[in-house]
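Throughout, read-outs are computed from the coordinates displayed, never taken from laboratory work. Since this is a predicted model, take the numbers as computed values, not measurements. Cβ atoms are built from the backbone, for glycine too; each structure is taken alone.
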Structure 1
Amino acid sequence: MRYISHLDVLRAWERAIRRAELPLSYSQGFTPHPKLAFASPLPLGFIGEAEVMDVTLDERVEAREFRDKLLAQSSADLGAFAMEEVAPTAPPPQAGLLWADYRLTLSNVNAVEVEAATKGFLELAEFSWTEERREKSKTYDMRSAVAWLTTRASECGGAELHMRLQADAELTARPEQVVEALFPGAEMGVISRTGLVLGDSSPAREAWRRRGQYQE
């Protein structure tokens, strides 16, 4: 599932909603598009454990009915776990996105050294980092982009990292960049995005918060 592109994920949900015979809304024009929006597209190769999707319908459907019909047409690997009705005038979830939480493992490192490097990084007031992507580069303060970063020894050896990174309109920090900056040469396992933090402006935040995943 983690190698399916964002566009293919959108198509999968569109087909599931149509099979469920739910009144999915489409844009107007020569090539109508389904009104489905994610708080943040998941990078290819990442696992998403608590993504936020916004679905617009042509007519009102009770949340329980929507859930039951959609779950009957979805799978365990690509399933919907919690649903909440929001006002049609509510801002899209991407407008309220602030932070993203990640979990990953490092396999060829010493857990004690990783903990020391993490402690040193968190004690810094600023950490300038230049991200190179294709022919473009961007320099930003990585320290301010990391809300928190914790580490512990992995059961399979190496270390396990948990981090909350900036993901708003100004900057989307990436966990692999944090690893490259703090633990050069480390080998990463699968990266999981374990949650998204939405600001007070988004009603979708309250739905996600009630799942018990939200952290201030």
Structure 2
Amino acid sequence: MQIAIPIYDRFALLDAIGPYEVLAAIPGAEVSFLGPRAGPVRSERGTPALVADGRWEDIPRPDVVVVPGGSGAQILLDDERLLGWLREAHRETRYTTSVCTGALLLAGAGLLDGVDATAHWSQLDQLAELGAHPVAERVVERGRIVTGAGVSAGIDMALRLVELLTSAELAQAIQLGIEYDPQPPFDTGAPAKAPTEMVTLVRAALAAQEAEAVAEAAGR
């Protein structure tokens, strides 16, 4: 089973690594990081980088695609090279999936037109503008398309994907193996639970991060 995780400049590290840790535990699975070029690709924090095993085009027909989000996703919404690869890969995937703002790239490729999907809470409006039907749920499964909400939801999405690809027993065993038993010290993990001023602050910080990524790309 060939699983492709396309990464790009300013991707969110956990969006890629969380699902990788889960999916790489499937017996016989070959999980590859693909980038605009082979070699190091910087995350949105600048460091660390992940090493892309090859270019997106080097695996044209993966069984599974997992698209991570990140502030760099905004820059690629008109990038026909990546969007074209996603469209072609989706023709034959068993599952095409995303984490966080990775859903924007699926939408940009036209794969979410009229489809229920989720993304980071701050980007649900933009997801709608791109043709999807946003759903404020942690994991949304619609046929061959599975989308996860913000960042940490990638682990949940990947565990569900393991169940779909193999069995619930293996998914549970992997969950136990990575000791995924969330017990956060605070209950502010969704905008409905957080104070209004905190939601406003975080939304502004995320918008600034995306603006910085766009400005940097424009200045190259």
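List of remarks:
- Identity of the structure behind 2.2 (criterion: distance in nm of label points 7 Å out along Cα→Cβ at positions 22 and 134, calculated), options 1, 2: 2
- FRET efficiency 1/(1 + (r/R0)^6) of positions 62 and 150 (r between Cβ atoms, R0 = 30 Å, to 0.05) - structure with the largest value, from 1, 2: 2
- For Kirkwood radius over Cα pairs in Å computed as 19.0, the structure of 1, 2 it came from: 1
- Mean count of other Cβ atoms within 10 Å over residues 30-37 - highest-scoring structure of 1, 2: 2
- Computing mean count of other Cβ atoms within 10 Å over residues 86-93 across structures 1, 2 gives 16.4 for structure 2.
- Highest-scoring entry among 1, 2, by FRET efficiency 1/(1 + (r/R0)^6) of positions 38 and 190 (r between Cβ atoms, R0 = 35 Å, to 0.05), is 1.
- Entry that produces -11500 once helix-only ellipticity at 222 nm (-39500 (n - 2.57) for each DSSP H run of 4 or more, over all residues; to 500) is calculated, selected from 1, 2: 2
- Answer label among 1, 2 for the case where relative contact order in percent (Cα under 8 Å, 6 or more apart), calculated from the coordinates, equals 18: 2
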